[in-house]
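**Student:** I've put the structures underneath this note.
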Structure I
């Protein structure tokens, strides 16, 4: 996987290549279904430009996968993570990589 070269998100450098990587990961990662929202990708498509849809998708991903307690019942602060931002090596980036590995495994494994 290509590494990020700089931070992506609210008030960040948002280099097009870095934004594209983060957006592609949000397109490929499935959010869980809720009472009001069916399961599906966090982001519908990617274009390399950071905007409101990308910000909402990242926030939803962080709320579901990063800033959540071990039992999944409450929000919690996470060292090395910033709301609305992905930085090389931070907790959000590491979780995105984990989710991508799981997505790739689910697609590959025998059924």
Structure II
């Protein structure tokens, strides 16, 4: 999975959620979404702290639709999913985390020679 994330090293990150008022005693949850410079791939790192919300929604950039290509999480954790252009990461228990790799869905274009 590490090699697949190299393409997002040069990109931009956004953080959704929060850790509460104290860095020493974090509460809540967060998702850091990093989009590659070309906008074609992304990695989402999700952390649950004390008293996490049920889930975190991270809006994905508009344009071609996104798909989740790989995930790393505990086997019992509900997988992240995409609904209406948002990555939804479920936080099932405190002090857990997950990583999701995403890429754009490319639609095949009809070959104009055969239309």
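**Student:** If Rg and Dmax of the Cα atoms in Å is calculated from each of I, II, which structure is the one that comes out at 13.6, 43? Kindly include the intermediate steps, with their values, before the conclusion.
**Tutor:** On the way: I: 13.6, 43; II: 16.0, 63.
Here the read-out was taken from I.
**Student:** helix-only ellipticity at 222 nm (-39500 (n - 2.57) for each DSSP H run of 4 or more, over all residues; to 500) computed as -12000: which structure among I, II?
**Tutor:** I
**Student:** Using distance in nm of label points 7 Å out along Cα→Cβ at positions 29 and 53, single out the structure from I, II with the greatest value.
**Tutor:** Looking at the calculated values, the largest one is I.
**Student:** When mean projected area of the Cα convex hull in nm², for residues 13-60 alone is calculated, the result is 3.5; to which of the structures I, II does this value belong?
**Tutor:** II
**Student:** I have 2.6 for distance in nm of label points 7 Å out along Cα→Cβ at positions 5 and 45, calculated from one of the structures I, II. Which structure is it? List each step's numbers first, then the result.
**Tutor:** On the way: I: 2.6; II: 0.5.
Structure of origin is I.
**Student:** Tell me which of I, II gives 33, 30, 15 when you compute Cα extents along the principal axes in Å, for residues 37-92 alone.
**Tutor:** Value 33, 30, 15 for Cα extents along the principal axes in Å, for residues 37-92 alone corresponds to I out of I, II.
**Student:** If you rank structures I, II by FRET efficiency 1/(1 + (r/R0)^6) of positions 21 and 85 (r between Cβ atoms, R0 = 30 Å, to 0.05), which sits at the top with the largest value?
**Tutor:** I
Where a number appears in this text, it was derived from the coordinates with a stated rule and is not lab data. Please read these numbers as outputs of a predicted model, since none were measured by experiment. Cβ atoms are built from the backbone, for glycine too; each structure is taken alone.
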